[in-house]
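Bear in mind these aren't lab numbers, they're just calculated from the coordinates by the rules spelled out. Just so it is clear, the structure is predicted and the values come from calculations on it, not from any experiment.
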Structure I
Amino acid sequence: MEKLFKLKENNTTVRTEILAGLTTFMTMAYIIALNPNLLTNFGQDGGTALWNGVFLATCIASAIGTIVMAFLANKPFVMAPGMGLNSFFAVVVANIVSITGLSYLQSFRAALCIILIEGIVFAVLSIIKVREKIVTAIPLGIRLGIAPAIGLMLLNIGLGSNAGVYSDDGGPFYVMRDFFGALTPSLAKNSMGSGYSQMVLSVVTMFIGLFVIIILSHYKVKAAVLLGMLAASCIYWGGEAIFLHTNPFASLETASFIPAFSDMAETTLFKFDFGDLMQIGWFTVITLVITFCIIDMFDTIGTLVGTASRAGMVDKDGNMPKMKEALLADSIGTIAGSVTGTSTVTTFVESASGVEAGGRTGLTSLTTAILFLASMFLAPIAAIIPAAATSSALIYVGILMLSGLKKINFDDLTQGIPVALMMISIPISGSIGHGIGIGMISYSVICLFTGKAKQVSILTYAISLLFLVKFFLVA
């Protein structure tokens, strides 16, 4: 282990790395079921076989990309099909259906061709270091602001969408929004119906889990985040049994632990159909490839730079060692996703939870990758981890990442304004890439009209222009 991951050099241990990998996995295990739900409309589009195929593809592609990250870059970052990108992919598939009249499964296979092209393009760009040059073209102030912006995004996920509650009487409801809006409990009960009690239980679980993590962290307990999540899970399960009168483990009674590999082989594995893809036209195909590339590139760059900055893995200029290898791992994960049957695989922002738990090397990511593979057989167990428990970890890590704001010189308008705009746009849009785009554009415009045009590189201007085209033309 020492030779492979240089644990002593990175001031860590095998135990710490394994716990960090487990922590990361628990905060992002939701993607295992959520991704196939989003790509198949909860199994309604393409049937159960496609759902099973995407489920297995999610586990396998995430593991492949993460393993490459572990051994090639030796970084504690984890990969999975990107949120936002998977929703966009589902929209693309639906559009192909409407344009061509093909079945959902045929359109799905056509859309996988776009992901394959994107992955190959990124692999080439990573090898020739173009993506690395793009990273250095991002102004230092914006790079420093990515970490706290991601922190706000994690807070938004933790306090909002991650712990969503679905009610028989309407839903979905987002726990903190509706909790604060429920000034009169009787009115809240009337509007939320069956979701009201679950909403209250979720809020209580989130905050108890959060304070357990904080207290354990104060006493330097290495597994503070993981233990806090376990404590929150137990509280939630107990609340379900006592107050909601439901069995939190009921799903395990009828669950299947045998992976449906035959379904994946039948529906998604190496099932590319370029002929069907061409039915939507060359220009549309090129536009979609560019759009996926832009979103994925800057989401990945933002996550890597922001998380590495929080962990102290960057030099004085804000550059992360082995960035090329990390970006190459991302592209290999995307290619693996297209081959197995899922949308773009990218570096997950939840990697920050493992970093905060002490993860510093590829052993953290290798641990998570092994758990992804195990999930093919143990998915029902991963599914019972309540969203409210993972929210506790996301909120805690998000708060810690805000500390990066002290590195920003807000008296310098070329730093303060782009960072402020980026910090609000990332949580609102749900895309790190879009937030970086807003930051880059504002930085370029401010410098251009305040006599600082010459201090901006040509590549920085080019990237800003590319984002303008993406925002106002491609969209």
Structure II
Amino acid sequence: MIKFLKALKESGDWKTLLFHSSWSLTLTAGLSYGMGMLRDRIFAQTFGLSRTLDIYNAAFVIPDMMLGVLVGTALSAAFVPIFTKLYDEKKSLGYAYAHQMITWGVTLIVTIGIVVAIFLPSFAHLLVPGFEGEDLKQYILLTRVMLLSPILFTLSNSYGRILISVKEFFWWGLSPALYNLGIIIGVLFLVPRFGMLGLVLGTLFGVLLHLANRFAPLKRKKYGFRNKIDFTFSSEMGETVKLMLPKIFQYSMWFILLMVFTNVASKLPEGSIAAYNYARNFQSLPVSLLGIAISMAMYPVLSHDAGKGNYKKFRNDFKRNRFKLIVYTVLAAIALGILSRFVVSLLLGGGAFGANDIHLVSMTLILYCFTIPLESLMHCYHRAFYSLRNTITPSVIHVGIIFLVIGAVTWLAPVIGVYAIPVSFACGTFVQIVLLAILFPGLLEKRERLSLQE
């Protein structure tokens, strides 16, 4: 409460605090994960740890990989610093760059999606070797339908980065809650009529809500953003490609890691994929509510600091946010670890979700709790590197760590089952944070020296 009142005083008014500060990200992240927990409870009560949920979760991997590798790399590594600089110079320049990003991104996603949809049956068995017969057919069908989601998310996430750049944090953060609402509607109203296909149709409805919520505020007179097809390849697009190339490899490896997790879990007892996804969803609550929220709010601030050459302020802003992030996420990890069994039982227990399911998910969650401050710090350091327009260093480190995690999970899974996933992830993330913390001060000092020489 004291922190909130202090933030209110610094912001000057309620509107600024709730719509344009990190508190708005925390508020909307909390709402989103509240909806996410409700979604997971409905899933658990309806399906338990079943093959149905295994197939549904596995169907996300390819669409998410397409979005993350082909578009997410540009948006996360390059869009905010470049758009911010252009927008500060002249609003129309920033919008022209955004139009180019959206046009090229959607075109690329649609093209790759068509190819994947056609050839998926020929390689699906390699991705989920534990699925056979009807399970494999359902996986192919659901994945093909889900290939529509990256197209919509490309638009929505592009709008979202514009909102982040102009510090409209509330509307950016509200979209995930609406996405979960769409999924819930699908489970309650579409599954009884369409079966498993209803799960995917509900998910796509959620994506549409996600998109509409982010586009609406940009149409207001204050911003006056309009969609425009623009295949121009400007110098800013060239810089975007340069910055995103290291991230493409990094993101590709990250989604390969997720595929390995799914591949390994598909060969374990039924429900293993769903179990680690449930635990991951619980773990990601404090990571998003605290770690990502603080990192994302810090990102445009650091980008402005670096763009103006004010590295003293950059250093102070980064240290302050990093300390706040560490304190909050460590406390959250301890609390969630202690309450894991109670939380899982309260939110998921009952119906088709029995005592054995509760035990498996809660134990997986305890192990995942070790990654909460580590993963949060990873987001913090990555945004700091990106603010300095350096994507190579964090990308190279991340890729190397992923190879380490893949080797560890493959070796440990036959011994400790699904617990191998959080254990391997925690070890790899710890090594990554150590390397980032060692290398970052040197990069910052180099940028500061170059700034003084100019």
Structure III
Amino acid sequence: MPMSSGPTDDALSGWIDRQYAVAARNLTLGVSATHLVKERPPFRQRIVPRPGSVVASAVMGAYDPDPDYFFHWFRDSALVMDAIRVLVADGTRPAADAVHIRDFIRFNLGLRGLTGAAVLAKGDPRRDVDTDFVQHVRTEADLRSVAGDRIWGEVRVNPDGTLDTLNWSRPQHDGSALQALTLLRCLDDGVLEPGVRDEAVELLRIDLDFVLAHHTEPSFEIWEDSLGHDYYTGVVQCAALRRGAEWLEARGDVEVAGRCREASAALAAALDGHWRAGAYASLLPAASGSPGRDLDIAVILGVLHAGLPSGPHSVLDPKAQATLAALENLFAGLFPINAGRAAPALGRYREDRYYGGGAWYIATLAAAEFHYRLAATLAGGADFALTVENRGFVARALGVEPDSLDNHRLAAAFRDRGDTFLATVQAFTPADGALSEQFDRETGAQTSAKHLGWSYAGFITAVRARRQIGLA
């Protein structure tokens, strides 16, 4: 049923500004956390983070019940650095905070040459591990496969710059694409010191080379559950290669730019195959679909993180808009906390059971950011196509069935719809502004990892998109 979102509320705007300041402060809790020490007694590990590393959550956990997120995930760290870029660019954080980006670049450059063979040369990593935990340690064959550029498909490393020797879903190929996009934005924004720009260029070339070399290979998707060719990885790779080609051409590297464009076009064609028409029209997270995963917020996150300015797989894409509308319908009925709520709290996918399969801050914030970016694009004069696929999405924002399209009216409606999603986030954010990974689908209580860096990054980028709308 179409639901209208009310006018922008001054109280909500005040909360947004306050929460933005909290998110800006808490975002860096896991960045260069050199003062922390992580002990994993069963594995005989003692981890002291190096400058430039980004732990996904700086709150110690060992699935007791909080999960152990004391790792430098390539995906999460790229998103956190992109949010720091935003904070420096908009003046929320001082220019000196660009040191975090500099250290991040140097940390990643320091991972070059990291191999599994070097780990094994020091002895069997299973040797001193408690008997009940040996099953969680990587095999010799698995470790020996980490050579050459394969480090960039490793998913994560320890924040002290050593190889992660624990079993996990490998390989994952979204990290280098996201890192490339963050570096390209940093170079565009001018937040880097002159000397650091050369190091950023060096890392950017490594990332683009990896994406170019491995984009045709299957990898584990964003939620680290299944191996294949998923929408999220494909769309961020497509965007990284497209943006990378423009950057390379400007530097005169026409040959590599051409290869990037060719690979990007192939990825875009494959992404088109994720569309499912019919009564439940949406972009599938995997082209073949899978039970319980036909609708997945990963698709919307992919559109946002890719940041394509227009066309298919951008916020202007009616198919992406239809997917978000379908996700809203799903979670409005699935989560008890959404009863009577103008904009539902969103989770990942229907069959999710991780830590109770609750609502995720990054998912609900993604819905807000999608609407804000769409509003900003329309306020800037972009053409909007009303189709059979997105009619319900538009009607929900307007509160009525659309008859004629006016950019100003649509932009205002999408801005207000974004505000209803931020109001939902507000409803489940404690007074101190702390954001965990999830909040319970029945009670709204925070669950899973505490102070998740990605949650704060998602809030920052959503609010930035809101501030860019520019409506009178």
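Looking at relative contact order in percent (Cα under 8 Å, 6 or more apart), point out which structure of I, II, III has the largest value.
Evaluating relative contact order in percent (Cα under 8 Å, 6 or more apart) on every structure, the highest lands on I.
Which one of I, II, III has helix-only ellipticity at 222 nm (-39500 (n - 2.57) for each DSSP H run of 4 or more, over all residues; to 500), as calculated from the coordinates, equal to -15000?
Label of the originating structure: III.
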